[in-house]
Structure 1
Amino acid sequence: MNDFDKPRSYENPDDILDTELDENLKNIIIPCFDLSEELAKKHGVMIYNLSMFSAINSFKKIEFNSIL
C-alpha cells in the first residue's frame, strides 16, 4: 500500500479512480493490520507480507521467492 497517486494495475493515467486509502492509512488501515497480526499470533498463525515495498509493516516482510 503506497503510491496512491499513481494508477492501479488496471488503470491508466486518464481513468484513475478516487481513493481514500491515503487518508485512512495511518488512523484506520494500519491499526487494523496491527490488530490482525496480534490475533494471528495468539492463535499460532504467522502472516507474512510478500510486498517488500508495502506501507504495511504489521507483518514480517519476506521475498516471494523465499517461499517457493
Structure 2
Amino acid sequence: MISKSTASWQGTLKGGSGTMKVGPGHYEGPFTFASRFEDDSKGTNPEQLIGAAHAGCYSMFLSALI
C-alpha cells in the first residue's frame, strides 16, 4: 500500500496558513504559526500528527503481542 501526504503553506511565517492532507480523504486540516508554536486549538501541527501515528503503530503492535 502506498500512502501520500501533502502540505501547503501560503503567506508569511506568522501571518500565513497551511493545509495538511493525509491520504485520499483520510485527513485534511489547517495549521498556522499559532497552532504550531503557541497554544491554539484552532488547528493541528505536524508534531501532533507524528505522535498520533506513533501511538497507532504502538497500540497495533502491542495488541499483536498480547
Structure 3
Amino acid sequence: MKTRDPKRALVLCYSQSGFSARYGKLIACLLKDQGLTAGLADMRRFDPKRLTDYDLILVGSPVFY
C-alpha cells in the first residue's frame, strides 16, 4: 500500500462460473460506499503494469476441490 489512507482500490478477480465476479462487484461497491475510488477487473485481461495505479489491491478467485 502506498499510503496509510488508500484512495484507489482494485478488485482483481478470476471467475470461471461468475460467482467470484459477482462477489468482486459487491466488494467494489462496498469500497465505493466507504469513499474509495474502486474498480473491478478480470485477472485474465488485466495489464500488470497498471498495478502501480492503485493503493489497495484485493484478489479474488474460485476454490476448487
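For Kirkwood radius over Cα pairs in Å, find whichever of 1, 2, 3 sits highest and give me its label.
Ranking 1, 2, 3 on Kirkwood radius over Cα pairs in Å, first place is 1.
Which structure, out of 1, 2, 3, was relative contact order in percent (Cα under 8 Å, 6 or more apart) derived from, given a value of 27?
1
Values quoted throughout were computed directly from the atomic coordinates according to the rules given, and no laboratory measurement underlies them. All values derive from a computational prediction rather than experimental measurement.
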